[in-house]
Structure I
Amino acid sequence: MRGHPESPGSRPVAFWLQHVRLGLGMSATVIVMIAVNLLLSSDHPHARVLWISNGAAVVVTVIAWRLPWRRLIERGLALPALLGWSLSLIPLIVVLAHLDGGASSPMAHVILLPLVFAAMAYPVRATILVGAAAVTGQLAIAALSEMPAGDAGLQVTVLALVTVMGARIAHTHERTLRESEALAARLGELARVDGLTGCLNHRGFHERLEAAVTGNGPGPVSLLQVDIDHFKAVNDTHGHPCGDEVLEAVGALLRAHARRDDIVARMGGEEFFLLLPATDLPTATRVAERLRVAIATAPLPVSVTVSVGISVLPDLAGSVDELIESADRALYDAKRAGRDRVVVAAPPGVRTGVDDAGRRP
């Protein structure tokens, strides 16, 4: 349902704040209209009641203006609050129109305002509900004014048509919103996914990394850092299109070996990460070895191998940053040892081919 606050992302807070201001502005407009009408009709028989009603409306509007709307919106109460406001205005308008002369009063036409507002802000069903209330209110004004049936029928018909038009506008807004949300979601996805391989990119990986680690609780989290061996030679010898095909194939193999909760990312160039939540070192080592063999034996445009560095949190690293750094050190050790192999990170405090600052000799 368009703009329904039970769907937190369906409408931004700014949208609802804008329409809160618009709705309260319409209410203030009605108050001013009543005041002007009373000032122009100093001998109005119901002036005292109308002034009191108008004063009460001012107080209620000021109170409504000072409500914590942002908090209400964030809690999903924007639509119920505004819909209740719209529906409560209609009987008030009926009473004021009756006191001001019935169907001939300018107040009788103000009954359109809640419906116009509904068409701009509410989903289709809520708009129809406000329209039905407005039609009922118009019938009440006509009955209290003893309006001829033909005139009353014409006014009600016009209001019903306006309701249909408002619902149509609301439907169009709803469809436009869905399309906009789908486009925004797609653009957000593209901003986090590597266009060549379909894996997450650097940004997408780091956005999901912390959540994956914290959501895993105290259990182990393994990181495989995978690098294609001699990839520059592939590009130099066979051309970049061939290199792109190799990257695509390696990315596809990584995704094929990943489980539902695993995170596969291309971090740039020929380097990939595979994060394995709830995975200990022996399991991660088996996964890495299967990947290494699968890539080495895959029918790629050019035969390639990969080197893999493994680290495990918390066994071999004390933080997410250390997890990445230690996997990087292990990858370097795999490269230095001859490539096409899997190397596990050294325990904390044990020096390898990379110094403690993360610099490679």
Structure II
Amino acid sequence: MKSIYKKLLQLKISHSYYSNGKSNNDFVIKPAPLCKQLLDDYGFIFRNQNDGFNLYVEVVPDSDPLTLFRSIGAASFKLCFYMIATNNNLHTMSDLPNYRFGKEIFYFNNLHDFSNEDDELIMGDSVAEQEISDPIVYVNNQVYNYKFAAPVATATLEINNIFGENIYSKVIQAEGDAGVVNEVRINLNGINKLVPGRYKISDDHGGVKEFYYDPAMIPESVFGVMEIFSDTTDFTSDASNKVPEIYQFISAENLLGVDSYIIGMETRATRWRYIVEKKYLTNGINLEDLKITGPEAFTETEESGITVFISNESILLHENPLPLKLVGSDDKGISNLPSPSQKTQLKFNTDSNQYESHMYIYI
């Protein structure tokens, strides 16, 4: 009998910088080690795509609804994937919170309904309830140094999992002459319920920190982590299922026909700054007579030997250039102006609190 495989799950990464809206080889998706073992155990086949990945599974031929050829049982499972950034210009072109690459990661899961009016199943951060939230610190060693906001004489520490359930508590008491504690070392290896995943550590003095724990992660290459739950009945103390119904993709016996999950990334908006300088002093072009024509308005300032044009408003970056032209006093075209590319120098203007794309034009 011929084996029949059907798509179990599809994850797409969209990006509004591109004309087709699809991320274009900006990431490689890699199953985490425990996830890879789970895929092998269940017979799921993983395939990378230019804009995400697909999972396939063998089904019973001609079954309706599609029935798994091999039942996976009723146990809940979690698939974890690393998003490895392969585009070095990702921060320049993307509207992202500031993050420390190699020390922090972005987090996504399927535990919150972020679906939009087009019924697209957006994945995001269920804890922050944002599609793209502030990055969180990763921890890939067995010891975690927790620093208090201010020295304390005594404190109670707690670690809660992604479902808000406590997995660790400890009372900290200062010793010695100092009488206060600034930080404490926590042996993560000694916490039985601590498995790879997202956690919150807090103290009773108001301190709160989020972190992602995975001792197998090589953080220098990981941009983000996505966790996809089949359901959560075996992960929660009350056996509740936190996966929204429209996000559920599999049961013990059947494929549920879920549409693609989507991680949506938006392009960055910057103010465009053109620094115009004469290539030859004797070419007859007067810098003070220059102006820019096109769909965006610019303000001109003159400095020593150069003219600077800055867009009046921030402009969304896009792979398709805007029709901007540098013209002289008689409106005669001098040069077609480039739009910022992924590699265009990006600077943060502390006075305006905005990012600027700097481009140098020689005429």
Checklist entry - Any idea which of I, II comes out highest on relative contact order in percent (Cα under 8 Å, 6 or more apart)? => result II
Item to check | Structure responsible for 0.00, with FRET efficiency 1/(1 + (r/R0)^6) of positions 125 and 269 (r between Cβ atoms, R0 = 25 Å, to 0.05) calculated and labels I, II on offer | outcome: I
Next on the checklist: One of I, II was used to compute percent of Cα pairs over 21 Å apart, for residues 133-204 alone, and the result was 29. Which label is that?
Outcome noted: II
Checklist outcome for this item: For mean count of other Cβ atoms within 10 Å over residues 245-252, structure among I, II ranking highest is I
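If distance in nm of label points 7 Å out along Cα→Cβ at positions 61 and 285 is computed to be 7.6, which of I, II is the source?
Details: I: 7.6; II: 7.0.
The value was obtained from structure I.
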Checklist entry - From I, II, which structure was Rg and Dmax of the Cα atoms in Å = 26.3, 81 calculated on? => result II
Checklist entry - I, II: which one has FRET efficiency 1/(1 + (r/R0)^6) of positions 85 and 221 (r between Cβ atoms, R0 = 25 Å, to 0.05), as calculated, at 0.00? => result I
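Which structure, out of I, II, was helix-only ellipticity at 222 nm (-39500 (n - 2.57) for each DSSP H run of 4 or more, over all residues; to 500) calculated from, if the result is -21000? Let's see the in-between values first.
Working: I: -21000; II: -1000.
The read-out comes from structure I.
Coordinate-derived values only; no laboratory data. Just so we're clear, the structure is a prediction, and the values are computed from it rather than from any experiment. Cβ atoms are built from the backbone, for glycine too; each structure is taken alone.
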